[in-house]
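K.L.:
Take a look at the structures listed below.
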Structure 1
Amino acid sequence: MAMGFGCNAAGVMGCRIIDSPRERLIAILTNSLVPCNGRFPTLILLISLASLTAGGSAPGSFLAAAALTGLILLGILATLFSSLLLSRTVLRGVPSSFTLELPPWRRPQAGKIILRSLADRTLFVLTRAAAAAAPAGLLIWFLGNCAPDGLPLLSRLAAFLNPAGRFLGMDGMILTGFLLGFPAGEIVLPIIVMGYLQDGALAEIAGAAPLAELFLAHGWSVQTVLCTAVFCLFHWPCFATCLTIRRETGSLLWTLASVLLPLGIGCALCLLIRLIL
């Protein structure tokens with residue numbers, strides 16, 4: 001779980017340390033329930049937008065930190081609850097004891113550590129991410145610039161997803177951003193901004209206030225911000241994480257389960273927020 005806060009793909013690979021196949025699978029399926037480093041910038045910005053969309057000022061550093069901590073704790077609770085549920089249903093079995101065997105102490109070899117870290121972790125994750133980044137960038141550019149009858153395909157896709165987005169307390173363009181942000185969570189908000197501005201390129205607005213004005217002009221409210229933040233916390237893992245899960249489990253079925261588990265939690269919480277607000 002701790003490794004998942006940096007990168008869920010690395011967190012999934014870290015589950016190799018668990019000897020029990022059943023418990024290793026539970027840890028793999030629930031690892032993406034904690035926010036990775038790619039989702040933190042989006043969550044932090046959405047926290048700032050929450051009060052701005054309500055007509056207030058940007059939250060202070062203490063309130064912003066408290067809100068972010070609350071989201072992190074929500075992810076941890078979802079991880080623990082899902083692990084408990086899986087261990088008592090589809091993956092039930094006898095819990096294994098935890099044994100940590102310490103090997104003989106040896107002097108660290110810096111060169112070997114760096115080489116193994118680069119080869120086994122960094123390069124693997126970057127290769128998988130690059131394999132998705134190139135085609136995804138081409139697809140986003142095509143959807144944003146191909147405009148039959150004057151309406152970009154990105155806007156048409158958003159219009160198609162709008163009923164589902166409204167049902168979850170968001171809109172079609174937000175769902176489009178998450179869908180096209182499958183290769184990397186960092187590009188979700190730039191895709192949403194690109195769709196609203198219809199300028200055919202990924203855009204980023206400096207500062208929360210101008211961004212809040214843009215979102216308010218497109219019907220955002222406090223409910224929209226909260227649902228988007230929750231959905232950002234709980235939705236499908238990124239492309240690199242899905243590939244890693246497929247490699248570690250050797251099963252498309254369990255990979256699909258790792259997608260549906262956070263998605264189901266996110267949709268349920270968004271519906272709850274929509275009903276309350």
Structure 2
Amino acid sequence: MSFFSADLALLGVAFFWGASYPVAKGALFYAPVLIVIFYRFLITTIFTAVVARHEITSISWGDCIRGLVLGTILFLIFIAETYGVASTSAMNTALIISLCVIFTPIIDYGLSRRLPPTGILASAAISCIGVGILTGGIGKFSPGDVLVLGAAILRAIMVVSTKRLLTGRQISSAALTAIQGSAVATLTFVLAVAQFGISGLIVKANLQFWGAVAFLSLFCTIAAFYIQNAAVRKSTPTRVGFLMGTEPLFGFVLAHLLLTESLTATSLIGAGLILAGTFAGIFFENRN
């Protein structure tokens with residue numbers, strides 16, 4: 001994957017992740033959060049394990065442990081993100097999660113014991129103000145908004161950890177995606193059985209639910225994480241994070257078109273500030 005093709009592929013991931021919020025919102029009408037996550041990653045694990053079966057048999061225990069660590073972080077992301085989208089709007093979810101593009105360089109620079117450039121810090125402040133306006137201020141954060149904000153921080157940790165844990169390693173992106181998916185599916189299965197029992201895994205839903213789960217698995221998980229795992233090796237965590245900042249553009253528009261969520265002057269101002277902070281961050285990162 002070349003540098004330019006990696007950038008284009010990440011834009012494609014941003015589109016599908018933007019689409020995932022209204023799709024996940026629809027799936028949650030038929031099944032609880034844990035059940036949706038379980039089936040999403042069960043399909044992911046089966047598919048990627050078949051594709052990467054030869055690579056999986058040859059990876060070292062060290063690389064396997066690295067994949068399981070990244071899978072555990074991914075599990076925490078999806079728990080926070082999916083519970084968050086269940087109790088807030090898809091628009092808010094798509095926009096608040098975009099703050100990961102600001103947290104990523106802060107964590108990345110911080111681990112190198114350097115301060116991010118002033119321009120990036122200013123961009124972070126602009127984005128945070130935008131989130132405050134979008135949700136009505138810090139004092140009016142809903143529990144769903146707080147969970148999505150936590151998911152944004154975990155996403156940043158995920159991108160930085162992927163780069164640092166996999167630099168110089170031989171594990172393929174497909175095998176890594178399979179291991180990550182198995183970790184999420186296993187942890188979710190344990191929680192789901194503890195909460196609902198084995199019988200709770202049976203979902204009585206129409207084709208719309210299973211179509212949504214298939215879309216989330218094939219496009220928003222298998223393809224997306226394979227691309228991200230491959231791209232982060234060719235780029236920097238900060239650049240990957242900022243490229244993923246185009247996600248709220250897609251999520252904001254798709255939530256309005258698919259879920260007919262209303263657009264207000266306040267939400268547009270908040271969205272504009274978040275996006276302004278994101279693109280300002282890209283500008284200052286390119287200058288650095």
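K.L.:
If you rank structures 1, 2 by FRET efficiency 1/(1 + (r/R0)^6) of positions 164 and 268 (r between Cβ atoms, R0 = 30 Å, to 0.05), which sits at the top with the largest value?
P.N.:
On the way: 1: 1.00; 2: 0.20.
Max of FRET efficiency 1/(1 + (r/R0)^6) of positions 164 and 268 (r between Cβ atoms, R0 = 30 Å, to 0.05): 1.
K.L.:
Can you tell which of 1, 2 yields 44 when percent of Cα pairs over 27 Å apart is derived from it? The partial results should precede the final answer.
P.N.:
Working: 1: 44; 2: 38.
The structure behind it is 1.
K.L.:
When distance in nm of label points 7 Å out along Cα→Cβ at positions 20 and 188 is computed for each of 1, 2, which one produces 3.2? The partial results should precede the final answer.
P.N.:
Working: 1: 3.2; 2: 1.0.
Going through each structure in turn, the value belongs to 1.
K.L.:
With relative contact order in percent (Cα under 8 Å, 6 or more apart) coming out at 25, pick the structure among 1, 2 it was computed from. Intermediate results must be reported in sequence, preceding the final value.
P.N.:
Values: 1: 25; 2: 43.
Going label by label, the one that fits is 1.
K.L.:
Can you tell which of 1, 2 yields -21000 when helix-only ellipticity at 222 nm (-39500 (n - 2.57) for each DSSP H run of 4 or more, over all residues; to 500) is derived from it? Kindly include the intermediate steps, with their values, before the conclusion.
P.N.:
On the way: 1: -21000; 2: -26000.
Of the options listed, only 1 reproduces it.
K.L.:
Taking distance in nm of label points 7 Å out along Cα→Cβ at positions 92 and 212 for each of 1, 2, which is largest? Display every interim value, and only then the final one.
P.N.:
Details: 1: 5.0; 2: 1.8.
That would be structure 1.
Computed from the coordinates by the stated procedures, all read-outs in this text should not be read as laboratory data. Since the model is a prediction, treat every value here as computed from it, not as a measurement. Cβ atoms are built from the backbone, for glycine too; each structure is taken alone.
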